[in-house]
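Colleague: Please find the structures below.
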Structure P
Amino acid sequence: MSWLLESPLPALLGGGMLTVLLISGWVQTARTWPLFVAAGVLLVTISLVILERAVETDREQVTRTLEQIVQVVEDNNLQGLLDQIHPRKEDILARARREFPNYKFGKISIRPNLEVTTSDGEPAKAHATFNVVADGSIANMRMEQGTVRRWVEVDFEQHQGKWLVVGYDHFEPFHGMRDTYSDRY
């Protein structure tokens, strides 16, 4: 069911195709019932699109959180980054305080291969994997910005209604392809 709440395409494609079939049935037979059913299908399709827009799934919330983290890092905002980390993860907080000031970030782009898996429980958890491309340089050095590509894995937990980072790691950019390939064979 979550696939129906994460994209309007299933409702639009299904409802659109069914509406076209019903209208063509009305045109060919001149009976009115296909026209009335088409109007009903159109109303259901519109309702499903409105529902999809109104409901934000856990996966969409995690994706939005990642976008917020990207914005905070692009702004080189250490406090904003610390606010995205779970307060009980003191090791990650310390690592961020220690390493983040060493870099000056520019444009960051999460590639389209973002995958988010969620699991119910108390607390709810999520795992995100994706490639990222980041422009940046080492702070306090007279160097041109360079581009870095990495495979990133981030673990989240829900804490007081927010998705917060509880773990992360990054690897060379082809790491995710090797893991996916090796899982299949």
Structure Q
Amino acid sequence: MTSYLIIGVAVAIYLLFRLWYYGLGRKASPELIERTLQALREGGIDTKRCEYVRTLLEQDDGKDLVMVNLLNLKQPIAESRAKLQQYSKTFLGGALKRATHPVLLSTAATGNVESLNAAGGDEWRSAFIVRYRSRTDMAKILLETFDSPHHNLKLEALEKTIGFPATVSGMAGGIKKLVPLVIALFAALLHIILV
């Protein structure tokens, strides 16, 4: 009987994790799309960028995606880094309830070692990749955070930035694979101890 209980609890925990991490696959509603675009327009985002967001949300497949951000901080770097960290804590604190989390934070080891047909030869000093559960969640998070006081911390910290959404076609490891393995490991250890 104990074996079945351990297996049942492990499966229940995994199903709860799966529901939180993958969501219900709901697509962005026309109303959410329009509210998001209105907020961007009111915040001064240009027409071209708003159309990119419209396309992104209208093509919502209910699956996760990542936002790839290239960043350069303003001088003095330490002050800008502190502002960006404060922004990130507030942003990610609210986003975590929607299974949004950082995937990668990196600092350039040197300048660009490859630059093919890149106008202006921009040098980027940091990369920050954030995983979103869905495009719908991305829009809701944007509505909660865009043009807020903590969003201004980001603007004050950055000299320049580029961000683009990308669909995930493959990722070795990560939370999707780690959590089920950890649950299975604890279930197996409990089984060994109790049975």
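Colleague: Give the label, chosen from P, Q, of the structure having the highest value of mean count of other Cβ atoms within 10 Å over residues 41-48. Before the final figure, lay out the partial values.
Modeller: On the way: P: 15.5; Q: 10.4.
Once mean count of other Cβ atoms within 10 Å over residues 41-48 is tallied for P, Q, the winner is P.
Colleague: Right, another one. If helix-only ellipticity at 222 nm (-39500 (n - 2.57) for each DSSP H run of 4 or more, over all residues; to 500) is computed to be -17500, which of P, Q is the source? Let's see the in-between values first.
Modeller: Values: P: -15500; Q: -17500.
Answer by label: Q.
Colleague: Still on this structure, I have one more. If mean count of other Cβ atoms within 10 Å over residues 97-104 is computed to be 12.1, which of P, Q is the source?
Modeller: On the way: P: 12.1; Q: 15.2.
The correct label is P.
Colleague: Looking just at distance in nm of label points 7 Å out along Cα→Cβ at positions 137 and 161, which of the labels P, Q belongs to the structure with the highest value? If you can, show how the numbers build up before the last one.
Modeller: Details: P: 4.2; Q: 1.9.
Result for distance in nm of label points 7 Å out along Cα→Cβ at positions 137 and 161 over P, Q: largest is P.
Colleague: Could I ask something else about it? Given that relative contact order in percent (Cα under 8 Å, 6 or more apart), derived from a single structure, equals 35, which label among P, Q identifies that structure? Show your work: numbers first, answer last.
Modeller: Numbers: P: 15; Q: 35.
Going label by label, the one that fits is Q.
Colleague: Let me ask something additional. State the single structure among P, Q that was used to calculate FRET efficiency 1/(1 + (r/R0)^6) of positions 25 and 49 (r between Cβ atoms, R0 = 25 Å, to 0.05), giving 0.60. The partial results should precede the final answer.
Modeller: Values: P: 0.60; Q: 0.40.
Going label by label, the one that fits is P.
Readers should treat all values here as calculations from the given coordinates under stated rules, not as data from a laboratory. Since the structure is predicted, the reported quantities are computational estimates derived from the model, not experimental observations. Cβ atoms are built from the backbone, for glycine too; each structure is taken alone.
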